[in-house]
Structure formats: C-alpha cells, structure tokens
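Student: Take a look at the structures listed below.
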Structure 1
Amino acid sequence: MKDLVVLVADKQMEAALRQLLQRHDAFGIRPIEADVFNHPRHDPGVLLEAGKFLSVLTDQYRHALVLFDREGCGQEDKTAEELEQQVQQQLDAGGWGNRSAVVVLDPELEIWVWSDSPHVPGVLGLPPRELKQLVVDQTAPGRTKPDKPKELMNKVLRQARVARSAALYAELARKVGTARCTDGAFLRLKHTLGEWFRCPTAAPPA
C-alpha cells in the first residue's frame, strides 16, 4: 500500500504537486510514496467526480488528497470551504473518511506563484523590476496578491515569450521557497501533509 494518491485538475497542477511532494524538508514530512493523477475534465471533473475516481483506490493508498481551482470549477458562486465540504462528502461516501482531504485553491493555482521569492523572475523570464511592476499594476490597493493570478501569469509569459507548460510549473515548485507562503490553501496543504506524514524529528504542524 502506497502512502498517498492525489487527484488534481490539470497537468500544470500535477507537475507542481509532484515537485512539492519531493520537498520533504519544506513540509517537515518523511519521504513518501505518492501518485498524482489529473482529471481529464479538469476542475469541473474533479469537483463532480472525485469520489467516483478515487473510490476504487481505497485499498491501494493510505491517504487521498484532492486539489482543484475554485475559478473555472463551474460553481464559483460557492466559497472554497463549501466546495471542499461538497467533495469531502463524496470521499466519505467512497470509503476514504478521515484518510482524505480536499484543498480548493482560491481563485486558482497561480496564486501560489506571486510571492517575493527571487526565483520567480528567473523562472518566468523577466527582470525582477519589470515583473514586480506588472504584479503591482494587477493588484488592488490594500491587497498583497493579484485578484486574477492566472490572467497575470499568462500576461507575463506572453511578455517574456515563454510557453506555459507543466515543466514551467514544476520548476517553480522546485525552486520557490515555501516558508513565507501565507495562502490559506497552501497552509491547509502543508498542515494536512504534516499531520499524515510528519517526520519523527519535526515539530507538529501549526
């Protein structure tokens, strides 16, 4: 039996999660055996079919984790918490119970990209000052991150003439630090992994 199965919405999210799960020290967890799958119908598919997709795997993995974007899932009128509860009910009915968790990224995965990490400009292919100005221009007064992070990501990549690819997201996940990330979904992911796979020498998750 492997440690973890993860269901995500697309190849970019799959690539990012594969890299993050290898960063054991960043999460304070032991090395784990994990498989990551992306749903062919993306965010709506994960929202509506995660329980069915994962129900046949309950005896192959110790834990199951589901991640998808609120933006684009087809039920954007609901909060991230409501969507998480909706999918968790599917997982409970499918036999996962307290061995599973759901993390909805609000509004979308790219919210994790816009940190002050010095690695972000290098990966995205723009000078730091130019990238910072683009982020400022797309961020509402009083907020620390852009309201439309994927839209900003696409704009930056067009300006840098860099293709949006799974490999790019994997590189970001490999290089960008996690310690200062305050996004609620990321902290939920970190806490969940810490509860399930905490390294014996690591402090309990906050």
Structure 2
Amino acid sequence: MNTYKKYCPNVFVAQCEQEYQKGDIIEVETKYGKANECIVYNLVAKRSGFYYYSIVRADGFNNQERAKNKVDRLENAAINAHKRANDWMNKSNEGKDFLALAEPIKVGHHSEKKHRALIERNWKRMENAMEEFKKAESYNDRISYWESLSNKIDLSMPESVEFFEAQLEEAIIYHSGLKDGSIKRQHSYSLTYANKRVNELKDKVETARKLWS
C-alpha cells in the first residue's frame, strides 16, 4: 500500500512499492487508514526498495484548503461560543426585578434559602458567560493566524516553483544592490541577512523544482 512520508516541512510524498509515471492516479493511505486519491508528479528518491513521489490530492485539497477549513471551523466555534455566552447572560437575569430592589437577605426568614440560591445561580451563570466570551476571543485570535496561511504558497504546491523563483530573483537583486551601494544598508547586518535570504530561497527553489518541475 502507498503511504505518506514526510519529505520536508509542509511536504509529504508518497512512499510506494512499485514504480509510477507522472500523471498516474494512485491511492495513498494516511497513518489513520484513510486513503486519498493523488496525482503523481516526480520521482524524488528511490531507496531501500521504495519509490518516493511528489503528489497532489486529486480532489484539489491542499494546505491552503486545510487552512480555509480551519478558519471556517474556528468561525463557527466563535459564533457558537458567543451564542452560549449570550444564553448564559440572559439566564443570569433570573429574578432581576426582585434583585434590582437590593433587598438584603433576611437571615432566618423562610425566603433566605431561595434568595441565596438565586444569587448563587446568577453568579454561576455569569461566570459561564465570561468563560464562553473568553473562548470566543481565543477562537478569533486563532482565526487571524489561519487566515494568513490560507493565502500562503508553500513547497507542497506545484505553483511554488514559479513563486520561489520570483522571490529569489528579487532577493538577488536586493542583495546585489546592498553590495554595490545602490541600495542603502539599514544596519550593519543588512548584507548578512540579505545573503542568508538568497541562500534560503535557492534551497527552496531547488526543492520546488525537484518536487514539481
């Protein structure tokens, strides 16, 4: 059975016992036993009797889709948390007309027990509401992160070749400008950081081409 194998950050390839051709549609099984139909791209390695192929899901599902689905789930979770919070807030208004009178608890009176229980119930409901509001806020904070990923191109996508080639070209131009002085250095490490970025992008371009060219 073909299985997923991590190749580099964000990229899983298919580990296969037999050889395939580019464009072949194969099933690849996750570690949980779920099989996905995938399209074969390139042979990226061959060792210990296994063939390793770059693949994309035949249904078009990728890291961007995964991020978008995560955003949808978090948005629904935030909406539901707000709804629960509002429900608890409404429930905390039980006996509000009586409590608005600010009547003191009559110790020893037959109403004491009910009065204390009402206040305790409403405090607990208010605490529950605050907890749900905190959950909603937490979900909203995470939404921003996953939204940024939903538009991110990474090495798991065939379009990463063109994307990182363009970035590398820009980085080389910037680095050259810092070296010849046509671009002003913002600090003493500007050239070092620019050179590091060029090298990082060269590695990404090389990996992207191996995966998808």
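Student: For which of 1, 2 does log10 I(q)/I(0) by the Debye sum over Cα atoms at q = 0.11, 0.17 Å⁻¹, for residues 64-151 alone, calculated from the coordinates, equal -0.47, -0.73?
Tutor: Corresponding structure: 2.
Student: For the read-out distance in nm of label points 7 Å out along Cα→Cβ at positions 56 and 192, a value of 4.0 was computed from one structure; give its label from 1, 2.
Tutor: Considering all the candidates, the number was obtained from 2.
Student: Which of 1, 2 yields 22.8 for mean count of other Cβ atoms within 10 Å over residues 8-15, as computed?
Tutor: Values: 1: 22.8; 2: 18.0.
Structure 1 accounts for this read-out.
Student: So if we calculate relative contact order in percent (Cα under 8 Å, 6 or more apart) for every structure here (1, 2), which label has the highest result?
Tutor: By relative contact order in percent (Cα under 8 Å, 6 or more apart), the leading structure of 1, 2 is 1.
Student: If P(r) over Cα pairs in 10 Å bins from 0, in percent comes out at 9, 35, 36, 17, 3, 0 when worked out from the coordinates, which of 1, 2 was used?
Tutor: 1
Student: So FRET efficiency 1/(1 + (r/R0)^6) of positions 40 and 176 (r between Cβ atoms, R0 = 35 Å, to 0.05), computed for just one structure, reads 0.80; which one of 1, 2 is that?
Tutor: The correct label is 1.
Student: Can you tell which of 1, 2 yields 17.2 when mean count of other Cβ atoms within 10 Å over residues 32-39 is derived from it?
Tutor: Among 1, 2, the structure yielding 17.2 for mean count of other Cβ atoms within 10 Å over residues 32-39 is 1.
Student: Additional query: To test your reading of the models, identify which of 1, 2 gives -19000 for helix-only ellipticity at 222 nm (-39500 (n - 2.57) for each DSSP H run of 4 or more, over all residues; to 500) when calculated.
Tutor: Clearly, the read-out refers to 2.
Student: Which one of 1, 2 has Cα Rg over 2.2 N^0.38 Å, for residues 16-87 alone, as calculated from the coordinates, equal to 1.67?
Tutor: 2
Readers should treat all values here as calculations from the given coordinates under stated rules, not as data from a laboratory. For clarity, every value in this text was computed on a predicted model and none was experimentally measured. Cβ atoms are built from the backbone, for glycine too; each structure is taken alone.
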